[in-house]
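Taken together, the values in this text are just the output of simple stated rules run on the coordinates, not laboratory data. Because the structure is a prediction, the values reported are computed rather than measured. Cβ atoms are built from the backbone, for glycine too; each structure is taken alone.
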Structure I
Amino acid sequence: MKYTVCAIVCAAGKGFRAGFEKNKLLVSLGGDRVLKKTLSAFDFPAIDEIIVTASAEDMNEISALCEVFDRTSAVLGGKTRSESVFNALKTAKSDIVLIHDGARPFVTREIIEGCIQSVKAFGSGICSVPCSDTVAVHKDGKITEVPDRETLCTIQTPQGFFRENILSAYTRAFEKENASYTDDSSVFAQFCGTPRLCAGARDNIKLTYSEDFRSVARCGFGVDTHAFGKDQPYIVLAGVKIPSDSGLIAHSDGDVLAHAVMDALLSAAGLRDIGFYFPDSNEKWKNADSMKMLESVVGMLNERGYAVQNLSVAVQAEKPRLAKYIDEMKNALANTLKLDPTAVGISAGTNEGLGYVGEGKGITVNAYALLRNI
């Protein structure tokens, strides 16, 4: 039998513990808002509808975000998470519902599909991971009990159920006064039966505190090559002029190191390469200062919620000798990238006489960058 599936994404909270002035799900994370990342995880053919709960305050913004995705709509949430889920359940039309915290944007398709299969096989699917820490029960600052860790797990979302069962459970729950539940499996357990666990993942974390938003990193790789042949007695690397038999041929100032770094940063952010943003067909960039261009790239990253965490650069050049210029180049890059110089590494080596580098025809630079959220 083919079952239709609805994902209910809880996004009606405020996230006060994260310390933001707005709903934490509408804060940028890795260049996109948290909620957009979460919705993207459910945007595949196995999901027939997505319902997002939203507060009255955030309804317009969340509704606009829902329009980006097919089969996705927003409903008004309630004063509590349970009320919001209940509202969404009454709207859902699918056979199976997966209830998910919008603050878990790292959920994978594998987890989602495993949850669906658990519902089909056992009537429920509660994503979980085994406890790796010792857990203690305490009172008044004293440990009163230490349960066997082997019997414990950490509950995550999504949590899946047949819609008619979980809707019935929530209906009965709201018939009681002062009913309070921390998750959907608790409602199911009280009114339907024993929930069935399925596999979650340690990476499927819930973004709760401000430091959780700073824990995401992205890496990028960039490489560039320029040939010798420009009629000038120096080359430019990281904005530093270095005496040379001839300069490097390029539309800009030929700073092959800065260009490789720019591509690494743009790649890490999921953006296009430098040829897209600084085309050599545009006279604006003729003889341009590449370190100024790099500064512009840093600004593009900042607009998307990124900053550079560290940078590693490898220069392959038979000539000129670069050793005595390394520190100056490191400091120039650190200044532009707003880093401590210890977060910038530059190595320089020859190609042992092999290839175009070894023959002294050009220079190649490889750059690796790590970005963090800001």
Structure II
Amino acid sequence: MLSGIKVLDLTNVLAGPFCCHQLAHMGAEVIKIETVGRGDLARQLGASKNLSSQLMGISFLAQNAGKKSLTINLKSKKGKEIFLKLVKVSDVVVENFRPGVMKRLGLEYDCLKKVNSKLIYCSISGFGQTGPMSKRPAYDQIIQGLSGLMSITGRDGGGPLRVGSPLADTVGGLTAAMAISAALNKRPRGQAIDVAMLDSLLTTMGWVVSNYLIGGVIPTQQGNENMTSAPSGTFQTGDGLLNISANEEKQWKALVHHLGCEYLSNDKRFMTRDNRKKYRKELKIELEKFLSKKTAIKWEQELIEIGVPTGIVMSVPDILAHPQIIHRDLLKTFDTKNNHNEKITVMRTGFRVNNEPTNVNYPPPSIGEHNNEILRELGYTENEISEFKKTKVV
């Protein structure tokens, strides 16, 4: 879908790389601009010390497949010259430095648009380019805490909890990819996009925020319960945990009929949706008496057959091995030929096109892997490239 689009990826670690990961899988040519000798910090992160020592850390591998790597010293005069040549022939620049860094380098949007008036320039930061918090450094957990997300995650009285994956980073990256894709459709092209991780995460909390803004309800921790309905949450079975979302009246009645506790539908505490929400703790106790008679897997099979939305609580290894994920072809395995010399499996994107998964053709690059190729395309000679390497311009 983005075939013919060239993206310069100046980002590090997760939010920015995850944005460009989406663009690469949509067909864009993504050139990752990295610091000479060190590269993306994510190259040193992840569970494998061996891969991290080779600057191919698992955290880097996760969202950089299909990209090219070019190392440039953007603080040097020659480095800036190379970068500006690339800007002239590119469609998008994505950066996730702290606000002000690109300006100090002399590479902010106002400068780059003089080189390429059609350039789409996307900045991703914790708090955006403006506002009293804009200069503050930000990491995923900082944003989760400030957004209020941690205050509503976990069990009542158990203290705030962070979501177990870096949600603020990935939501920020998805927001940026969506905005860039829209900007590519605009005519004439050429604009600056300002993505804040805090804003992005807050906008995903629409129901919670609106219940407060419009309904006056202060959000609280709900544990594994769905605040909008009951029975809707996580239940203990004879073996394993089971999520049940009997949100509709017909689903509630089908549930209690199948479990053999139809009398609960005549209990005044549970006769209406609002009453079931009010007495959800008592309802949970009653339902678990019957759910304890079978395993979570068995209940899942039976309840799905009668139209009650149900799902077992799975581990990450279990869901990755599940036939549904295999059928969707969500994982891609590369037989790598670069420094680490082993097979790696990474995820694609969360959508398919014309019933086919999104795809990139080559694995995450080793640092500076495409220096010669890209510099030649820009018209530099072999002697010039050698000189750039000697002087650490690239």
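One of I, II was used to compute helix-only ellipticity at 222 nm (-39500 (n - 2.57) for each DSSP H run of 4 or more, over all residues; to 500), and the answer was -10500. Which one was it? This figure was derived from II. To which of I, II does the computed value 19 (relative contact order in percent (Cα under 8 Å, 6 or more apart)) belong? The value was obtained from structure II. Can you say which of I, II returns 0.95 when FRET efficiency 1/(1 + (r/R0)^6) of positions 11 and 171 (r between Cβ atoms, R0 = 25 Å, to 0.05) is computed? So the calculation was done on II. Could you tell me which structure in I, II was used to calculate FRET efficiency 1/(1 + (r/R0)^6) of positions 195 and 219 (r between Cβ atoms, R0 = 41 Å, to 0.05) as 0.95? Answer by label: II.
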